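These notes open a run of structures that come right after.
Throughout, read-outs are computed from the coordinates displayed, never taken from laboratory work. Everything numeric here is computed off the predicted structure, so don't read it as measured data. Cβ atoms are built from the backbone, for glycine too; each structure is taken alone.
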Structure 1
């Protein structure tokens, strides 16, 4: 079984991300473009945080064991 890439939109205001940043929430749960529910550690998207929050289209890659490989911003 090969790795899989899943795309999702994210609109997370900075105030909302604060709970992740402070460690009160550890995982982000989103719905992919093809309606799959995916969960990943909030730390995986911290690099995309701006003063406004985290917004955009992203692609997440999992290995054959559903372990997170990377997340990239598409736009």
Structure 2
């Protein structure tokens, strides 16, 4: 599973990176899965979900065993 690590990236820059990353990954095939590492920033996760994942109807979840990441499919 490919991943994007956002540690040390500003929230505004992170949104563009996430958008590019999930679109690139989604074009790899019908079924895809990728990981976005956000660290423990609930604010950044909410921003990614609201401004990218929900708008483009990506499926995602935040695993209970590691809440510092978002799994997108």
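Couple of notes before you dig in:
- Computed 38, 25, 20 for Cα extents along the principal axes in Å - originating structure among 1, 2: 1
- FRET efficiency 1/(1 + (r/R0)^6) of positions 8 and 32 (r between Cβ atoms, R0 = 25 Å, to 0.05) - structure with the largest value, from 1, 2: 1
- Answer label among 1, 2 for the case where helix-only ellipticity at 222 nm (-39500 (n - 2.57) for each DSSP H run of 4 or more, over all residues; to 500), calculated from the coordinates, equals -3000: 1
- Computed 35 for relative contact order in percent (Cα under 8 Å, 6 or more apart) - originating structure among 1, 2: 2
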